[in-house]
Each structure stands twice: as structure tokens, then as C-alpha cells.
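Structures incoming, each one as C-alpha cells.
Values in this text are rule-based calculations from the coordinates and carry no lab data. Just so we're clear, the structure is a prediction, and the values are computed from it rather than from any experiment. Cβ atoms are built from the backbone, for glycine too; each structure is taken alone.
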Structure I
Amino acid sequence: MRRLIYISDENLTAPEWSGKVCFDTGLDPRSFARTKMSQSIIEPGYIVFPDGTHKEWKASGVTEKSGFMRVWGPMSSGKRLDLLLDECDCAEADFLAIRETPLQEARQAALHAVTSWIRAKLFLGETNSALNPGASFILEPQPSLKSAASETRASPLDRSVFFAPEHLANRCLYAEGLEQDRYNNPDLSGINAAAFCAGVMLYKILTGSHPFTTSDFYQDMREGIFLPPSLAVPEMDEELSTLIQSVLLLPVKKPMSKTGTDILTRILRILSVESVIFKVSSLFKPISEEKKAIIEKEKRNFLIKQNSITGTKRFVTRNKSSLIAAGVALFFALIIILSVIQSISNRPTTEGLTSDGVITAYYDAFSELNHMFMEACIKGADKGDINTAASFYAVTKTRQAYEFSTAPILVTAKNWLENGGELPANDVFGVTDLTIEIISGSEHEGLITYRVNYQLWAPNEQAVSRVDTLTLQPDRRNNWRIIDIQRTEK
């Protein structure tokens with residue numbers, strides 16, 4: 001990938017460009033003018049020196065190179081911080097190795113750079129300076145400041161740090177394809193944002209991998225979804241591991257129990273003493289194989305639990321509307337099901353009635369237009385009587401609603417007869433003179449046939465004499481039911 005923010009090398013460019021910092025905007029002259037990128041010339045950067053002082057950096061000019069506009073300015077030799085961090089990628093690192101392998105050297109250089117970066121951020125305080133490691137350069141010390149490292153410590157903290165103009169740097173990083181900053185949480189600001197960035201960088205250096213690796217890394221940052229450093233590398237210094245975890249959880253803990261300044265200050269005390277950085281290997285301590293096995297089990301359980309909770313939570317978040325709609329639909333479905341169950345449970349039955357008691361109850365219900373109970377008495381038999389009762393019931397209810405009355409429209413034939421039975425019977429309906437006679441079968445046999453004689457009265461009509469032959473049989477609940485009706489009229 002072509003780097004668009006870089007310090008020119010005299011071996012690759014003309015001598016007059018050597019040591020200059022260049023920002024290749026990736027824009028042709030017309031696009032550069034249209035997007036008003038020329039305003040970036042007055043945007044300041046900052047150079048922070050080892051003694052805590054700093055000065056503003058201003059661009060020296062704009063030039064065109066290979067068809068693209070480039071902003072440049074003065075700078076000494078140095079290296080971009082994100083490139084130093086990229087050299088620390090390692091799936092399985094020997095964190096306790098003392099020998100200076102290329103990986104160990106890269107990690108030491110990155111730790112040195114990040115420590116210098118942290119000090120520079122603390123010196124600047126709340127001064128707004130670029131956070132993206134791609135917009136920071138760790139400058140080589142002046143020859144007069146160089147000193148040999150001791151046997152047990154790394155190089156002294158004698159690096160200056162250059163924070164590029166943020167808007168200009170972000171434009172170049174976007175052109176590089178690095179527009180998504182995996183080191184910074186967009187919800188944080190000021191020194192807390194710097195502390196979070198430092199935590200991510202230290203995590204990568206000391207564990208060999210980035211804490212936020214999924215495509216939803218911004219959401220992971222906001223929710224604190226990462227493998228704790230104590231599980232990623234259990235050999236790491238316990239206090240340092242705790243501090244790194246604390247800064248990575250800054251977006252989650254509200255209100256914050258510790259400020260970014262407090263945490264960064266404590267981290268510096270662990271990484272360096274008297275302005276000299278400790279070696280990476282000194283930040284790890286060996287642990288027993290038994291403890292390693294226990295921590296490895298904890299790590300597996302943690303990842304399983306975290307993935308399960310995170311997956312469920314995000315599925316709910318992504319499908320919130322659908323789940324609400326489904327929940328509402330399920331709620332109403334449950335109401336309907338419960339209503340049906342309650343209706344079924346409240347439905348009348350012939351439980352407790354003898355076979356002839358069912359017949360009597362059937363014709364009484366017919367007289368009272370109780371078609372629901374008539375349904376309970378029938379199992380497979382003709383439902384003509386039920387339809388008649390239901391029709392009269394509907395007519396009477398309609399008339400009551402129309403006339404705003406609760407008085408009965410029809411009088412049962414039995415009550416009418418007991419009160420004198422005067423003719424004409426215009427509002428009389430029901431059965432009178434009911435007689436029941438067994439023809440065959442018995443309750444013991446489970447099948448009985450009866451002959452039933454009765455008079456049927458209907459409004460504005462003369463009584464009709466009927467003879468019904470009814471066959472009854474117990475259902476699966478052992479309740480007697482009418483399974484056949486044969487009728488003749490006189």
C-alpha cells in the first residue's frame with residue numbers, strides 16, 4: 001500500500017526534499033481546489049519535545065507531484081507510529097523470551113514510541129491534537145541527546161513526537177484506505193480519548209493482536225467487547241494488565257471512576273522510571289503450568305459466554321422492529337388461544353346426567369333456545385333442532401336491541417301452559433307433554449334407544465305432535481350423548 005503521509009528520504013527523493021514531512025492528498029489540482037483543501041495549509045500540527053515543551057508546526061507549501069497535490073513542511077527523521085505498531089502483529093509470541101529476536105526488537109521499538117506518545121499527550125493536556133497513530137511521528141533524537149541504554153533497560157525517553165494537522169492527516173489516511181481508525185473510540189474526547197488509544201496500542205504490543213478484531217469494532221469499543229489482557233496474556237504484569245483493561249472500558253463505565261490522566265500517569269510509572277523505558281521482557285513474569293491450564297479454561301468459558309451474550313444482544317438490536325411486531329402478534333395469538341381454551345372449558349356438557357336425563361335436558365334447552373347446551377347433548381345426530389333454536393335466539397336478541405328492551409320476546413310453552421295456556425299463542429315456543437319410553441338397550445350395554453312423545457309449540461302456529469326415536473351412547477368421557485334422531489309428526 002502506498003503511504004501518503006511520510007518523511008522524505010534523500011535516497012528516494014531530491015536532496016531538497018530530504019527530511020521533509022509530506023502529505024499526499026490523493027487529489028488532482030481541480031479536486032484539491034474544489035474541496036478547499038488549501039485551507040489545511042493554515043491548520044497547525046504540534047511537535048512535543050522530551051522536556052515537555054512544544055511548538056506548533058505549520059506547512060511550508062503545496063506542490064504537485066505525479067498529478068496529485070502534496071502539502072509539505074519541515075521535519076527531521078522519524079517513523080509513523082502506526083507502522084511501528086503493525087510490526088508487532090503476532091499470533092503466538094514468546095512473551096518471556098530474553099533474546100533480542102526481530103519481533104522482540106519491534107515490540108521494544110513500538111513500546112518506546114507509545115511511551116513517548118503518552119508523555120507527549122500528557123504534556124499537551126487538553127490541547128486538541130491528532131489521535132490516530134497514522135497521524136503521529138516518533139522523531140529520532142538529536143545526536144547530542146543520544147545515550148547508550150543500560151543492560152536492563154531500553155533507550156531513554158529522548159524522542160520528540162510530531163502530531164500532524166488532524167484534518168489534513170485524516171484526508172491522507174482516507175486516501176490510503178485507513179479511514180476507519182481502529183485505535184480510537186468516537187464517543188470519547190480529550191485526554192480520555194488519548195488514554196483509550198494508548199490502551200489499544202499497548203494491548204497490541206503486549207499481546208501481539210488487536211483487542212477489537214471484528215467488523216463491528218466500533219460497536220465492540222462502545223460495549224467493551226474484548227478479551228481481557230489478563231486472559232490474553234496471563235504472564236503480563238498484573239497492575240499494567242488492570243490499567244489497560246480500565247482504559248478500554250472507559251466508554252462503558254459511566255460515570256467514570258478514573259480519568260484518562262490518572263490512568264496514563266500510572267501506566268507511565270510502570271513502563272519507565274527516571275525517563276528510561278524498561279524492556280518489554282521485564283513486563284512479564286512466568287507462571288506455573290497448572291495456573292496456565294486454569295486460565296486457559298477461564299479464557300474458553302469467557303469467550304463462549306461473551307459471544308453468546310453479544311450475539312443475542314445484537315440480534316435483538318438489529319431485529320428490534322421485527323421482534324416487537326412478532327411479540328405483539330404472539331401476544332394477541334396467546335389471548336385468542338386462551339380465550340378459545342377458556343371457551344372450551346366453559347362449554348356446557350352432559351356430565352353427571354343419566355341417559356334419560358340427557359333427553360329431558362335436551363328438550364328443555366330447546367324450549368329455552370339454549371342452543372349451546374343442545375350442542376353438548378348431540379354427537380353426530382341431526383342438528384335441525386339446534387338450527388331452529390339458534391335462529392329464534394338471534395331474532396329475539398335483535399328485537400330486544402331494536403326495542404331497547406330486556407324483557408323476553410318469547411314465552412316457553414311450559415310456563416305458558418302452567419299459567420292457563422290461553423289461545424292464541426302468538427309468543428309461545430317450546431315443548432310440552434313430554435314422555436320418554438325406553439325401546440331397547442341399557443346403560444350397562446352402552447347403547448340405548450328411546451321413544452319420545454311431545455307437543456311442539458311455535459309462535460302463531462298450532463301445536464305439532466311429534467314422535468322422536470333417539471339413540472344415545474357414552475362419549476370418550478363417559479358422558480351420554482344423542483347419536484341419532486329419527487322423527488315423525490302427526
Structure II
Amino acid sequence: MSPTQVVLADAPTTRRRTVGPSAWELAAAVLIAAFLLAEVVQIVVAANGPTLDEAIYVTAGHRTLEGYGLADGYLGWFAGSLLWPVLAALGDSAAGLDGARAVAAVFVTVAVTAMWRAAVILFGPRAGFFSVALAVAAAPVLALGHLAVIDAPAAAGIAVAFWAVAELARRDHRGWLVVAAAAYSLAVLAKYPTAASVVPLVLLIVLLRGRSATMDLAVAVLLAAAVFIIYFLSARGPLADFVSWRVENNPNFGVTRPTVAFSQLWYGGLPLLLALGGWLASRRKALATVLLLGGLLFPVYHVATANSVGDTKHIVFGLIFVLPLAGRLMDGIARQSGATLACLAVVAAGLFGAFQAQRLDSGWIDVRPAADYLAAHARPDQRFLVDNSWPFTRRLYEADKIDSPWQVFDPYRLRHGELPGSVCRADWFVVAQGAGRWPARVRRRIAACGSFRLVYRERAPVTSIGRDLGFVTWKARVAIYRNVGKERTG
């Protein structure tokens with residue numbers, strides 16, 4: 001059996017298209033364009049303020065472009081290279097945070113497009129259309145499409161590698177190995193944990209290429225290894241520090257395993273359920289099993305480790321592999337019961353996904369008004385204590401009120417003794433409920449100073465999963481205190 005026959009063996013029809021895209025492919029392309037347009041509109045009109053991660057990457061990117069990236073030590077604690085921070089900073093320079101998020105939207109659109117092309121090769125144009133429809137209906141994809149975080153280029157890299165492997169098998173041309181290796185390298189350099197996606201990619205090559213797989217894998221490994229060796233040799237010091245830092249700093253933020261499991265099921269359960277139906281409908285169980293495995297890697301990791309960090313973003317990495325299976329199921333439904341029923345089911349999934357995405361977008365506090373206030377009233381020579389620090393750091397750095405991000409001290413830096421002198425010598429103390437809250441002992445020390453006065457206060461709504469595994473909306477507090485005693489003496 002030729003490679004082309006292997007790939008197309010599970011397509012729902014044996015008719016071969018000879019020229020031009022099919023109506024299903026044209027419809028999928030329209031959906032992808034609409035998705036990108038909707039993300040841009042969301043970014044400009046309705047997006048929440050910067051997340052902690054977005055502010056970190058944008059600030060680190062500016063520092064890197066200014067020549068301080070290595071000296072600042074980001075590679076010692078980032079779960080990726082400085083590639084995405086630089087791209088995010090370029091977008092930020094062009095159009096502020098909206099620009100950085102627009103760059104991310106393009107990467108996520110590339111991911112959806114590449115997944116679609118792989119689905120068309122593996123299961124046919126109609127399954128490809130439904131895989132795209134389910135992708136743009138999935139809350140994790142919708143949410144990631146307007147967040148300036150490293151997961152966006154990582155998802156694009158994984159999806160392009162997946163598509164290239166499918167094209168390799170269809171066309172029997174090892175030029176696609178170069179594309180696959182380059183895309184996989186991009187994904188890993190963007191975000192190290194995506195290295196796990198090598199498992200389904202390798203299994204796909206073995207399954208689809210038969211006796212050619214050994215040479216294919218050798219070539220792909222050499223190409224990817226060359227990229228990683230060059231990267232490691234150029235930054236071996238900080239990368240060695242990263243391993244020890246990650247072992248010591250892997251917080252769970254008080255999130256329990258049942259909460260993590262609920263989050264994975266709530267946001268990723270429907271696509272996985274549809275993919276399981278696609279596995280049952282597929283004639284090539286080995287191929288379907290590999291795709292299903294690719295979708296389970298990250299959810300299993302998060303539940304097994306009770307780690308909630310980035311869990312909903314990581315769902316997207318798995319969706320790249322399972323959505324073609326889900327599209328295969330919907331294709332079967334369309335053939336058996338009519339395309340109208342299948343399309344109505346996708347519309348229902350889209351409504352559910354939009355509802356879920358709204359909750360994801362409400363999962364952190366918008367500190368832009370508070371950060372603007374601080375930037376307007378601070379002086380360049382002052383010292384800042386901020387718990388949810390990086391959104392404020394980004395604004396202060398943008399306003400030239402700090403020369404370095406390290407003029408802002410958060411709970412981690414206090415815990416590691418990086419603050420010179422007493423907390424009473426700080427000029428500003430900020431409480432912004434989010435990751436890394438101030439310990440009670442720090443707040444007692446601030447109160448004991450007797451010189452900090454409340455100058456700004458607001459509350460903003462945040463939606464999160466509660467201890468009873470239900471969603472709760474609560475008012476997160478932002479408070480800014482000014483050290484008036486230091487001003488009188490200084």
C-alpha cells in the first residue's frame with residue numbers, strides 16, 4: 001500500500017477530487033477567516049486587561065529588544081525561550097497590548113488552519129470542515145486566540161508539524177520532514193512542555209510511513225536536534241538554572257486535584273467525547289488511537305499532578321490532534337442523518353463554547369485603572385511593593401517610572417530576601433488579588449510601619465471555579481497605599 005493510500009484509507013468517500021477546492025473546503029476557509037476577524041474585534045472592543053503572564057512576556061520582550069534579556073535572567077525561569085516575548089513586544093510597540101494579542105491571534109489561526117489541512121488529508125474535506133467548526137467553537141481556542149502568551153506560537157508549531165507529517169505521508173516527499181522538524185522546534189522553543197507532543201507525531205510517522213519511517217525519524221531527529229543544540233549551547237547557563245528553579249517553584253495556588261479535573265472536563269470534555277465517537281466510527285483504529293493519545297497527554301498530566309498552571313491553555317495542544325477525530329464523527333452523522341443535523345450540533349457546541357469562553361475571559365482582575373493611577377502618581381526614583389506585580393510593572397516601565405522591572409518587589413522576591421532594607425522604606429504598597437498574594441505577616445509589617453495611607457481602592461468582578469466545583473463570581477479588591485511618612489522625611 002502506498003503512503004497516499006495509507007493516509008486516505010479512512011476517508012468517508014473514495015471519490016478523488018482532481019481540481020479546485022471543494023465546497024466544504026471553501027466553507028472551512030470562510031470559518032477560519034471569520035474566526036480571525038472575531039478575535040481581532042474581541043481584542044479591540046471587549047478584551048479584559050492584561051493577565052499576569054501577558055504582562056511578563058511583553059515586558060521581558062521589551063527588555064530583550066533593549067539588550068537586557070539575558071542579564072535580567074528570564075531564561076532561568078521562563079518555560080520557553082525569548083522568541084515569543086520579542087514578538088509580543090514588537091506587537092506592543094506597534095499597537096499596545098492589542099498589537100501583541102493580534103500577533104497571538106494570527107498564530108492561533110495558523111494552528112486552526114494547519115489542523116484543518118491535516119484533517120482533510122486524514123479524513124476528507126467534510127470531516128475537515130467539521131473539525132474547523134468545532135475548533136472555532138471550543139472555548140480554550142477562543143480564549144487563547146486573544147491572549148498574548150507563549151501558548152499561541154506553541155500551538156501553531158504543533159499543528160504545522162502535524163499537518164506536515166500528514167503531507168509527508170500523502171506526497172511521499174521528505175521536504176515535509178524539514179517543515180515538521182522546524183515547526184516542532186518552534187513549538188518547543190516557544191514553550192518547553194510541548195516537547196511531549198513528540199509522542200503522537202513520532203507514532204504518526206511510524207504508522208503512516210511504514211518501512212520509510214526509520215529514515216524519516218532519523219532525518220527529523222537530526223534536524224530538530226541541531227536546533228536544540230544550538231539553542232542550548234548559546235544559553236546553557238540560564239537553562240541549567242531553569243531546571244533547579246522549576247523544581248523549587250511549582251506552585252498549585254491552593255487548587256485541588258478535583259478542581260483541576262473539573263476544569264479539564266468542563267473545557268475539554270465535549271471535544272474529547274466527540275473524538276471518542278470518531279474513534280469508534282473510524283475504520284483505522286491505530287490512527288484514531290494515536291490521535292486520541294495526543295489529546296489526552298496534557299489533561300492526564302494536569303490531573304495526575306494536580307497542577308492548574310496553564311491547564312486550560314494546554315487543552316488546545318490536545319485539541320489539535322483530537323478535533324480531526326471529532327470532525328470524522330460529525331462527517332459520519334452528516335452522511336447518515338444529513339448535514340443539517342450535524343451543522344445544528346456544531347452550532348449548539350458553539351453556543352456552549354461562547355458561554356465557556358466568557359468565563360475564561362473573566363478569570364482575572366482588570367488592573368488597568370489601578371496601574372494607570374500608580375503610573376500617574378509615582379516618581380522614577382521610588383520603590384514599589386506589588387503582589388500581582390507584572391501588570392503594574394509593565395505600565396510603570398511603559399511610563400518610564402522605573403528603569404528596570406526589578407524596582408518592583410512581589411511576594412516571591414520578598415520571600416527570597418531581594419528587598420534591600422525594611423518594607424517601611426518602600427514608597428508604594430499595592431494589594432491586587434490574583435496570583436502570589438501578600439502573606440499575612442507582610443501585611444502586618446506594613447500596618448506596623450504606620451505611614452502607609454490608602455489612596456486608591458476599587459473592586460472588579462472575577463469568575464472562577466469554587467471549592468464546591470461550581471463557578472462563582474466575586475469582587476476582587478485592588479488597593480494602593482502610599483508611604484506618606486517617607487515623603488515627609490525624604
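Suppose Rg and Dmax of the Cα atoms in Å works out to 24.2, 85; of I, II, which structure was it derived from? The structure behind it is II. Have a look at I, II and say which one yields 16 for relative contact order in percent (Cα under 8 Å, 6 or more apart), as calculated. Going label by label, the one that fits is II.
Figure out for me which of the structures I, II the number 0.00 belongs to, where FRET efficiency 1/(1 + (r/R0)^6) of positions 157 and 349 (r between Cβ atoms, R0 = 35 Å, to 0.05) was derived from the coordinates. Traced to structure I. Taking FRET efficiency 1/(1 + (r/R0)^6) of positions 357 and 373 (r between Cβ atoms, R0 = 25 Å, to 0.05) as the criterion, the top structure among I, II is I, with the largest value. Work out which structure the value 0.05 belongs to, where FRET efficiency 1/(1 + (r/R0)^6) of positions 109 and 333 (r between Cβ atoms, R0 = 35 Å, to 0.05) was derived from one of I, II. Source structure: I.
Of the structures labelled I, II, one was used to calculate helix-only ellipticity at 222 nm (-39500 (n - 2.57) for each DSSP H run of 4 or more, over all residues; to 500), giving -21500. Name it. It traces back to II.
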